[in-house]
Structure I
Amino acid sequence: MSVLSNLNEGWAAEIHLHYQVKRGVTRLTHRQQTGPLMVQRPFYPEKGIPHTYLLHPPGGVVGGDSLDIHINVADSAHALVTTPGATKFYRSSGHLAQQRQNLEASQGAVLEWLPLENIFFPAANVALNTEIKLHSSSRFIGWEMQCFGRPMLNELFSHGAIKGRTRIYIDGLLTLAESMNVQGGQNQAAGMREFPMLGSLYIYPATDELKSKCLEELNISPIVKGEDIEFGITDVDGILVIRALGFQTEPIATVFIQLWKICREYWFGYIPEIPRIWAT
């Protein structure tokens, strides 16, 4: 895909990341990028698992821009990908901004997809599409956090349109399909009940024990008890889905991070190292 120079068409950015096990360590063995999407050299803060930071240097997405992200984790490899900051979708004069994410974990692979939140400014016009393809023996934990408007500045998502679709396939079979349709000023119609923040955390494979551990954390969390925030948890054909509604990003992100730690400890017997970039 070529980089577009026409301001009405916007910037086209695309990145392909492929991870493989080499000499007992997961390595980023192939990287191909076009336009303003790039990654830093992976960090290794824990047991041969690369932490990769996905960067979008322009700092925001405008109408006409498109972001295409492709991540493939080969057999038995384990990769964690996150972002250094929120992705901001700015107001549009009518052109559509698009973000497409294709995530794949092969046999015995582990993929952790942990981006920071999307922020949709008033008058943004955005289409999001995420496809996650998993092998039945792979493991996946990932989240999406969407912020409509800028509630900390009392700026509502009063006008604009955000449409999203997330699909998860297990061994090629569509197992979970979710959609989002938010029209500015009509958050209630989207089932958000006046909340400007929407979060979804996906874990595969789900087990009764892991679900119980996550429920216990939600029940005892001081953040959940002390904030105006709502959580729900369901098992959808072996995929654990935790949903959140709130008024600020930080409480939802804090709870999601704690659930990620619980999941990692349940899977591997130790609490993971938090990506350094989250502390900056």
Structure II
Amino acid sequence: MASRAIWKGQLRLSLVSIPVELHSATSSGARVSFRQIHGPSGKRVRYEKTVPGVGPVKNEDILKGYELGDDEYMLLEPEELDAIRLETKKTLELVQFVGSCEIPPLYYDKPYYVVPTDDLAEDAYRVVRDALRQSEKVGLGQLTMRGKEYLCAIRPCGDGLLLETLHYADEIRKADPLFSEIQDDKTDKELLSVATELIDRKTKAFNAENFEDHYDSALRDLIERKRKNKKTPRTKTGDGKSGGGSDDNVVDLMSALKESLKKDGGRKKPASRGGGKKSA
């Protein structure tokens, strides 16, 4: 199945704008999933929104409630929430750059591939990718999508760029309360030496294919065996619904980059086309 873009817009570096698309870098369908089935009737189990003493309720009668404590909730009207909902912006501007190792791993959330929309966009795309690669930097910006604003980091990834959404600072739990009871005593030198030697022996390049989800494999094997077994119980729910670049472009790009340096107050003179341009 072809990948479907979840966002289309412009990746901007100062005065340089690059038409790009975002594609999810992970697959939610890679693992086995199940539906809940009512055994006696063979029908799918569905969930209704109910209120004790009232029964099933309509969606239009449901409000958002913010918990104040002591089982008290402050009610918010849909119109109030819609009024502050952010419009999806079509521009992701890189406003800051940090060292590629400066962002702690616990801030990273979800990865997305950043892809140029056409051949014309590839020239500027490659320049940004190679500049990040050469400087060993990560670009930071904020992306508005689905009514929310996401903090994002963009880094080189193979021949392309990878965008990773980041948690905001207030979403990260402090480690001190959990680690405060761990004594900071000196480690026995002999034990430390043995542990270090074990780590060195097992150190090699990371390759995710070296690791297998044994539960997922066993589950797939079980499903395949039961599928082939004619005696395996089967049911039909009956609801019938399924779940749901040219030379001119190089010149224009160079002009935009030079203008960006002037605009941002850069003092260093940019390299000439002949001496500064590197192949992708």
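Points worth noting:
- log10 I(q)/I(0) by the Debye sum over Cα atoms at q = 0.10, 0.11, 0.14, 0.17 Å⁻¹ from the coordinates reads -0.94, -1.05, -1.22, -1.38; which among I, II: II
- Structure from which 1.35 was derived, Cα Rg over 2.2 N^0.38 Å, for residues 22-77 alone, options I, II: I
- Entry that produces -8500 once helix-only ellipticity at 222 nm (-39500 (n - 2.57) for each DSSP H run of 4 or more, over all residues; to 500) is calculated, selected from I, II: II
- Structure from which 1.00 was derived, FRET efficiency 1/(1 + (r/R0)^6) of positions 54 and 110 (r between Cβ atoms, R0 = 35 Å, to 0.05), options I, II: I
- Structure responsible for 5.9, with distance in nm of label points 7 Å out along Cα→Cβ at positions 14 and 222 calculated and labels I, II on offer: II
Values in this text are rule-based calculations from the coordinates and carry no lab data. These figures come from a predicted structure and were not determined experimentally. Cβ atoms are built from the backbone, for glycine too; each structure is taken alone.
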